[in-house]
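Trainee: Got some structures for you, see below.
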Structure I
Amino acid sequence: MSVAPSSRPAAGAPAAVERLELIEVSQERGGGVRGHFRALAGGGRRLAITGWVLGGEVAATAVVVVADDTDVGRAPVAGERPDVGEKYPEEPAAASCGFRLELEAAGSGESQLELFALLEDETREPLGRIRCRSLS
């Protein structure tokens, strides 16, 4: 998955129907974080990932999406999450631990995306995986 400009069909050619299909979303958190995320295939080849993450001993600063050992997306952990703040009142960062990012598929076929929490000390803790397929 990567961000790519969309291409237009030649004049008079039928427009190709492009879409992204979610195959599997799994929450596989490492021991150093708490959190949850949702993946939603949007219009065309867009994928929206939203959620929240709290570091344990070390604060989470960002969420990183990796495909084929390459970082393809990053979002800061700074969004308001009053629901998480209420659930974890002892955690000062809980009310602002949300994240959101959008990706657009390039090419066609199946991709596996891995989500990681990037911690303040630059280590990464796994959050889960998303398998999806780009169809055209």
Structure II
Amino acid sequence: MNDFFAPIYEGWGAFYLENFSDDLYNERLYIPIGWTLLLTALGLMAVYYYVINHPRFNRWFHWLIYVLVIGAINFAVAYFISYNEISVLYEEDPYSSEYYTFSLVNLLWALAFCLLFSFGIRWWSTNSSTTPIPQ
């Protein structure tokens, strides 16, 4: 699974952060962060479309706020898991901005997967089937 998530998080080379990405890969941190990303995006979007599922919340801006909250959750997960696991490897932490960069990439992937999952599961929602974009 590490080989599945690593290219996604590294953007097939575009987001590769030299030593930091190597540490994430070697410590197998892509796996828990990647699964958290997929499960929160799919699970919380299902909650939006099938549990919340209220006419009051079927506007695009409600959807956007909800997706941004999911993105913030994934930002925090990526930051805290990577920081807690990698900072113990070094006496002086060589990374400072890399944690934020990686967390921002995780946030962007969360937004992308939320949009993708929205188009996949919204059709059976009684009140939000046209959110975020009308058919």
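Every number in this text was worked out from the coordinates using simple rules, so none of it is lab data. Remember, it's a predicted structure, so these values are computed and weren't measured experimentally. Cβ atoms are built from the backbone, for glycine too; each structure is taken alone.
Trainee: Who wins on mean count of other Cβ atoms within 10 Å over residues 57-64 among I, II, i.e. which is largest?
Mentor: Working: I: 18.1; II: 15.6.
Largest value of mean count of other Cβ atoms within 10 Å over residues 57-64: I.
Trainee: Quick check: 1.2 is what I get for distance in nm of label points 7 Å out along Cα→Cβ at positions 25 and 49, calculated from one of I, II. Which structure matches?
Mentor: Numbers: I: 1.2; II: 3.4.
Answer for the origin of the read-out: I.
Trainee: Where does the value -1000 come from, among I, II, when helix-only ellipticity at 222 nm (-39500 (n - 2.57) for each DSSP H run of 4 or more, over all residues; to 500) is the thing being computed?
Mentor: Details: I: -1000; II: -21500.
Of the options listed, only I reproduces it.
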